[in-house]
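Chemist: Got some structures for you, see below.
A short reminder: the numbers here are calculations on the coordinates, not readings from a lab. Just so it is clear, the structure is predicted and the values come from calculations on it, not from any experiment. Cβ atoms are built from the backbone, for glycine too; each structure is taken alone.
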Structure P
Amino acid sequence: MPLSLKIALSSLRTHRLRTALAMIGVLLGALALTGVQHVSEAMHRKAEIETAKLGTNLFVARTGQVSFRRSGSARVRNEARTFSLGDAKALAAGLPSVRRGAPFVERTMPIRAGDVKIPSRIVATWPDYPAIRNFRPELGRFLSAEDEASRARVCVLGRKIAERLFGRPEAAIGRQVFFFRASARVIGVMEAKGADISGTDQDEQVFVPLSTYIRRFANQDWITGVYLQLERPGDYAGAKEGARQILRRRHGLGPGQADDFSLLTAQDTMQLQQQALDLVQTLGLISSSVSFAVGGLGILSIMVLLVRVRRLEIGIRRAVGARRRDIVRQFMFEAGLMAGIGGAAGVILAMGLLLLVYRLGDMPLVYDPLLILGPLAGSVLLGLAAGAYPAWQAAHVEVLEVLKTE
């Protein structure tokens, strides 16, 4: 073991309590910095995964005014009956960046099978819905073009709906369900997907052909909106502007009138979540900075104390040939070692807590080497900075005065 390390460990053992108190600040700083940054990154990646559930390059035009809460869940106000199937077709034909589209109607409606009656979210749409929303049937099939053209009385159940009505998803295929007095035959069960980023449980939905719902179930001429899949993510801005012009013109809205529709992308919900994550990161940086500052002051104070206590040791070492820079290196090494141990303990503790947080929060496992090595390096640099003045003091101890007085 190198002599400098032996001396440093001996000094730290001699002043265990003060050393531990000085390390706690560095430990908490490394813990806060490592933990908060990793959790923020994991939450960001989880948001990206949840956004992908909505669909690839998804762009939505719908009736009413949609607002998002901080959590990302959506709220719709002022729904109007001005959005038509013609609007959806005009958007699909008039926006050059659109790859495919699927008009839809959404309505909460009870569904019954035998004596079991439960609430459900009806989604009446076109066959392209699964390709646009990345949501496909696990059993049976989805709605076809023939179903849409013939206004077939068929439906596809979400997995939870199928389980609640029939016990097992497999038992639902071919069975009859009822929406009030209208009946439909189950032709498929969707894969389990859970809630999307807007808060909608996609397993609680029931899909029917749009023409069937409009003419056989509700006898209405208006729809809720249209799902559009764009060619590229970068087409969002152009698609929004083009869609706004088309819909305002078709709805006869003048310059001073507000839109009676909303244009949405997955990025809209992610932007609000990103703002919340930025706030968490900022608070984490502030707390870790305060902890590092406290730890730095603790190391500074204990190193100043060590200089006073070890004046005789310093004098003897100087008397037998040690140079001032050797003394500086020794005390700088001790300060850096103290901070490094505290930082390492904080990072190790953070790794253990992160594993628990990831499991409880159902987050993806994120371990960034930069976010691990960064706090470690920062802790050592903090220790060196805090030990610079005490090291300078130790190097300028007067040898003759110490030998005389000590």
Structure Q
Amino acid sequence: MSVYATLCLLAAMAMVISLVNGKIGKLQSTIAITAGSLLLSLAIVIAGHAGWFSLDETAATAINQLNFEDFLLKGILGFLLFAGALGIKLPHLRDQKWEIAILAMASTLFSTFFIGGVLYLLCGWLGIQFDLIYCLLFGALISPTDPIAVLAIVKKLNAPRRISTQIEGESLFNDGFGLVIFVTLFSIAFGGAQPTVLSVGHLFLQEAVGGILYGYLLGQLFHYLIRHTDDHSMELMLTLLVPTSGYVFAEFIEVSGPLAMVIAGIIIGNRTRRKGFSEESQQHLDHFWELVDEFLNGVLFLLIGMAMLSFSFHPEDWVLMLAAVPLVLLSRYLSVRCAYLGFNRFRRYNPYSVKILTWGGLRGGLALAMAMSIPSGIMVIPDKNIDVREIILVMTYSVVVFSILVQGSSIVPLIRRSKVWEADQLKRGKR
């Protein structure tokens, strides 16, 4: 089966699950698609082992042929981030700029080393020879919250403005800093490089700062082009060029494409929306990018559920999978809680903020794609053919699936309580 045929089949499956969920389940669509594809994957695996029919190898081959890592990181990621950034309100972002910066940078760094250190101690206690550098690598790829998962699930629940801005802004901006940590640790683990302060600083400036600057210039360029056309179709076509050729060119000049898409999306979603689009064109813009976002999210979350078909599982993997979820949650809580100890000295916040930011700090396809980029063949348990890639992949997968299915579906009560508190404060203020 060709890559195109596989993609068409996956898109059709995602739409069918969404339609059935709309009639029966009434779950948030991305949660329903992930759960449906996960159940389908389990059914295929069980049927294959039972000898009923052997679709497991065929399905695994199709998933591997699609190449999840390239499909996300070099394909649809630009579309999803640009579409998400179009809806970010710049005044809200400015109001929370310091909180977002600290959560995206300091909290991510703390989480990376906390997860890596505890995992190293746990593996030693279990008798698994998992080097510290690989533990830190897992910490680096799982610590940043995933903007795709967050925007697809949490944003639609209409959380209080400050909480919503913090969790959306953090997830959109922590990619650049998280990437520097991941790439640095990756070079130590697999490249034999010994990074210096100068080399890490250069990487940060090139990727993160370069991506922000490039995104600003890209946004200004397309703002000018959109303002100087009155053709509604051409306006939408110009916005399509940002996450396509704009994203590809970011990779060519070696700056952060994800950060560039966020900055360009914020400019077009705020400045260009106000000055370059008529009221009718604004509706076309919103409807068009909402459709693109929904379609690509459906395919992505279906792939997340079916990714397990390409994994191998051993008893040691299950132990680490079960340990990874509470470890990542604990790390997330501590990193957010420590940040809020400082925030509370300058401003009053909703008392549910820490809980929502902890439980709503979802992980998704980005973490899984980074885990899949780890090379195979570096054995941890040679007699069972368990390597570094397998262990990191299965731990990442367990955290991603738990965050989407459990955290994403159970955060609603917390958000409702926070909204009740906000309404109560508003009433008291009026009195």
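Chemist: Taking 2.0 as the value of distance in nm of label points 7 Å out along Cα→Cβ at positions 91 and 179 derived from one of the structures shown (P, Q), identify that structure.
Modeler: Computed on structure P.
Chemist: Which one of P, Q has distance in nm of label points 7 Å out along Cα→Cβ at positions 99 and 243, as calculated from the coordinates, equal to 1.6?
Modeler: For distance in nm of label points 7 Å out along Cα→Cβ at positions 99 and 243, the value 1.6 is produced by structure P.
Chemist: Given a value of 0.40 for FRET efficiency 1/(1 + (r/R0)^6) of positions 163 and 379 (r between Cβ atoms, R0 = 41 Å, to 0.05), calculated from one of P, Q, which structure does it belong to?
Modeler: It traces back to Q.
Chemist: Still on this structure, I have one more. -18500 is what came out when helix-only ellipticity at 222 nm (-39500 (n - 2.57) for each DSSP H run of 4 or more, over all residues; to 500) was calculated for one structure; which of P, Q is it? Display every interim value, and only then the final one.
Modeler: On the way: P: -18500; Q: -23000.
Source structure for this number: P.
Chemist: Of the structures P, Q, report the one carrying the highest value of mean projected area of the Cα convex hull in nm².
Modeler: P
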